[in-house]
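Derivation of every value follows stated rules applied to the coordinates shown; laboratory data play no part. In this text the structure is predicted, and so the values were computed from the model without any measurement. Cβ atoms are built from the backbone, for glycine too; each structure is taken alone.
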Structure 1
Amino acid sequence: MVLHIRSDVGLGWKIFARPIISRLDSERSHDLALSTLSKFDKSLYGKSLLSGLYQSPELPVHVLGRLFHHPLGLAAGMDKGAKALSAWPALGFSWLEYGGVTRFPQDGNPKPRMFRANSEMALVNSMGFNNPGASSVRDSLVTRHASGNWPNVPVVANIGRSKKVNNEQAPLDYASTLDTLWNHADMFVLNVSSPNTPGLRDLQHEGLLTEVLGECAGIRNRYESHKPILLKVSPDCSDDQIMEISDIASRNRLDGIVATNTTITRPEPSNTQSRIAFSQNGGVSGRPLQKRSLEVISNLYEYSDGDMTIVGVGGIDSPDSAWKAITSGASLIQLYSALVFNGPGVTSSIVRGLKKKVSENAFSGISEAIGYAHRLSLIHI
């Protein structure tokens, strides 16, 4: 049951909801939004209500052996403990990523640890993989499965390294979490690039990364079902480092790259609020990340001759930014920060815009747009 009651919900968000939420501490407003959404998650009527407001049009794409209703998914970090899984499709997402989840439960870094820079449409977070731990998440997902309240879209688990585990123990740590969650996700993302866990980014170096990927491959080989495993990379790596990471991923038969995580670089602040936000520790997400994310997507696509599956994330907040990511080489895209600054209507707005661009370019579908910018540049040479 879907209630078709769409109206100008974006205007309502800007006039009423956003001014209220912007007065709250960033993490508190995040928790409030997630708590509210988890209530909708438990209600068939609530999900139908959300679908009537925010349902996205169909723009199908086949990626990694799966059919997605359209390319746009929810990025990791918004629903760390998988509390509202079935509500996200009602907000127009065609796939969703929960986590990051670690083997052991952990509180994350000290608060405050999330800040807004409204003028730059950016977030700064130093959350530190705060989550209830893999076993607890698994148990809640078992209950969700049993109740029949499982999303009807692909579900991805984001896996991080436990803070109390050193990098030498990291391969077994990742593999343990992967094993625990194997039956409770359709795909997996190995997060070795968050700036908020000490030493984590060192796992992007060849020796340690090869060990992590090898242990995780061993877990996958134990199961009959092949599920895609992707690697999330840092935008702060040099282009040469990212190409090396791509080679390591390919040698270890990973299925794709997520480009990119948050960045430790800072844009020039435009006002006092932004100056305070950018002075905090942590990674920047949102619009300031857009340019570098596009560079990484484009470089990976060109380096792999289009053979590497790329998920584009970082600064996607409009049809134009989504189109640029896809035409640069991303087969799928994600957002998080745009929900904070544009509200839940941003999802359907982006997909409608992408559908219009497909029509304007006389493409048969969105798949034709993947890497189109590269093909266009060859034509003009």
Structure 2
Amino acid sequence: MALTNPVELTARLIRCASVTPKEAGALELLAEKLSAAGFNCTRVDRGAVSNLFARWGDKTAARRFGFNGHIDVVPVGSLDDWSVDPFGAVQKNGMLYGRGAADMKSGVAAFVAAAIDFTHHTPPQNGAVILAITGDEEGPAKDGTVALLDWMKAKNETLSVCLVGEPTCPNKMGEMMKIGRRGSLNAHFTVTGEQGHTAYPHRAKNPLPAMVRLMDKLSNHNLDSGSDHFDASTLAVVTIDTGNPVTNVIPASCHSAVNIRFNDHHSGSGLTAWLKSEAKEVSAAFGVDINVKIKISGESFITTPGELSNLVAAAVQAETGQAPGLSTSGGTSDARFIKDHCPVVEFGLVGKTMHQVDERVPVADIHLLKAIYGRILSDYSA
């Protein structure tokens, strides 16, 4: 039986314009390929989001290797800025171009190709291979991997371990794998005073000095100095806005937002309490009202280095000649949901051009990624 070509499959996926939450035929294509290879495929759609669950082997198998990835992509921006059709899957100079080439249709295609060939040529004894592919990782991420995990729990479908195929390498294949992620918290502040004429400031209550004081206090606070597996937590002030176009009016209110990327020294609830305490202190000092709204996108987590990370690292080194560093850098990923169900690590392509104009990856790297994934499956089932 002929081997599955991951580059051809990636190209077909890129031609599906699956900007979140549109599926655009991408999951239909994967279900067709996987079903033909003996996988039991189920669509797990929720709301406007399309998701796919696929399993080869028995749900009660002793060892159940999972893979998580997404077929949705971010918008392309201005077409005039692209040198190629962003959904044309153009190959030139050894590169495959298109939205999702790096993030992460190549990763999905490489694992699907590896899994199909693996189950055909070296089927595991008393093992299962499971794919959970979502159409909502780039968006709100409420009805994507979360919906798949909810459905799996209801159907008693479980994973022993899971690999997420996000691009993890900064510059060269094999450089880095992710064994955890920082948490992410967004906080929105509204300071409300009393509007008035700038010539009579004593008749108004200016919200801006309070806002500036609060943002200064937060941005100058040292959250921590890092931990064993994480860099120091960071807080960034990302906007301060009054919407006031004139200079003779003291505004009634102003707004701001901060983002915190936090390590395992903190929790979302602990940071929430700290932010509200700081806001309360400034509110009392300036005699204004400060409303705080907080959204926690995910808690920090770490998969302790051990069996799973060793398995992936050994396969990467065998195929690339390079031992990957164990990292927790970068933004959030859907691994933050999976970590509550089983050990999870991430390994994928070089992510240099993800979300950029002329997003692209070396064709050779897609073949190499398939080889790495295939070796991981073989070694896991040995």
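Quick check on the output: 5, 22, 28, 21, 13, 8, 3, 1, 0 is P(r) over Cα pairs in 10 Å bins from 0, in percent, derived from one of 1, 2. Which one produced it? Working shown, then result.
Numbers: 1: 5, 25, 36, 26, 8, 0; 2: 5, 22, 28, 21, 13, 8, 3, 1, 0.
Only structure 2 yields this read-out.
Going by relative contact order in percent (Cα under 8 Å, 6 or more apart), which of structures 1, 2 comes out largest?
On the way: 1: 17; 2: 25.
Structure 2 comes out on top.
Where is mean count of other Cβ atoms within 10 Å over residues 258-265 largest, in which of 1, 2? Each step should come with its number before you reach the end.
Working: 1: 24.1; 2: 20.5.
With respect to mean count of other Cβ atoms within 10 Å over residues 258-265, the highest-scoring structure among 1, 2 is 1.
Suppose helix-only ellipticity at 222 nm (-39500 (n - 2.57) for each DSSP H run of 4 or more, over all residues; to 500) works out to -12000; of 1, 2, which structure was it derived from? Mind showing how you got there, number by number?
On the way: 1: -12000; 2: -9500.
Derived from 1, not from the others.
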